Structure I
Amino acid sequence: MTKGMRIKIKKSKDVQKEAAHGGSGARKLYLTKGELENKDFEAMTHGFLPPHSKFEWHTHESVEEVLLVLKGTGLVKDRDGEYAYAEGDLFVFPPNVEHEVENPTGEEQEYIFFRIKVSD
């Protein structure tokens, strides 16, 4: 982040892409816990899901997750069903709800994820 000013800036070129979800996809971790004044904020990531792959079934304990689809079409699943997504769609996963994101296409998908701790 740029210092000496009130606005915090991170340039995409300065954020390294890393493996995510056991290597099934990748992410750029833009913000993590402690970087914002909000104590409940956990993370903001730019996610990448290769063709014909999944962010396998997982949960976030005591954390709400918000997913914004930037690029592509595919499926979001929870134990209640499957939901098609397209660019611009937004999903909110309540804490502790198991879910999966699937890219059934031949193109890489991109998402923004926000994770917020749920206070007791």
Structure II
Amino acid sequence: MSAMAIAVRVEADGRLLIQPAGEIDADSAHQVRDIVTTSLAATVPPKVTAITVDLARVSFIDSVGIGALVGCYHAAAASGVPLNVVNPTRNVHRILYISGLLGLFGAPAHLPEGEELHHLVR
């Protein structure tokens, strides 16, 4: 079982910042999904206008975590709210790169510093 902490901040203009720390995996992915879906459904102002998921403190993400992020993206899109993933760590960036999801999340498509494609795909 992995531990994950999540900081959440909603700006006055409705921008939602989600900052998970730790591992986003089968044990914890639902937490990110729940924050997004609850925030999108909230009727108390401010209404969510944009969502940013900052992965700077995420050390690992598995397929369940990726699925949760994709689900969050689609839930946000269905509500007309953009969702972007920013600051993925090197390991997380590599996983998102290999899975082809960097563009979907608006994350930079460049390879992690010092990496080349032949090192990523074996």
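What follows is calculated from the coordinates using simple rules that are stated; it is not laboratory data. What you see is a predicted model; the values in this text were computed from it and never measured. Cβ atoms are built from the backbone, for glycine too; each structure is taken alone.
Suppose you compute mean count of other Cβ atoms within 10 Å over residues 18-25 for every structure in I, II: which one lands on 13.5? The structure behind it is I.
In this comparison of I, II, the computed figure 23 for relative contact order in percent (Cα under 8 Å, 6 or more apart) is attributed to II. Matching task: 4, 13, 22, 26, 18, 11, 5, 1 is the computed value of P(r) over Cα pairs in 5 Å bins from 0, in percent, for residues 26-81 alone. Pick the structure from I, II. Checking each candidate, the match is I. Each of I, II could give FRET efficiency 1/(1 + (r/R0)^6) of positions 34 and 74 (r between Cβ atoms, R0 = 25 Å, to 0.05), but the derived value 0.20 comes from I.
One of I, II was used to compute percent of Cα pairs over 23 Å apart, and the answer was 28. Which one was it? Derived from II, not from the others. Among the shown structures I, II, from which was the value -11000 of helix-only ellipticity at 222 nm (-39500 (n - 2.57) for each DSSP H run of 4 or more, over all residues; to 500) calculated? The value was obtained from structure II. Each of the structures I, II was assessed by FRET efficiency 1/(1 + (r/R0)^6) of positions 42 and 90 (r between Cβ atoms, R0 = 41 Å, to 0.05); the largest value belongs to I.
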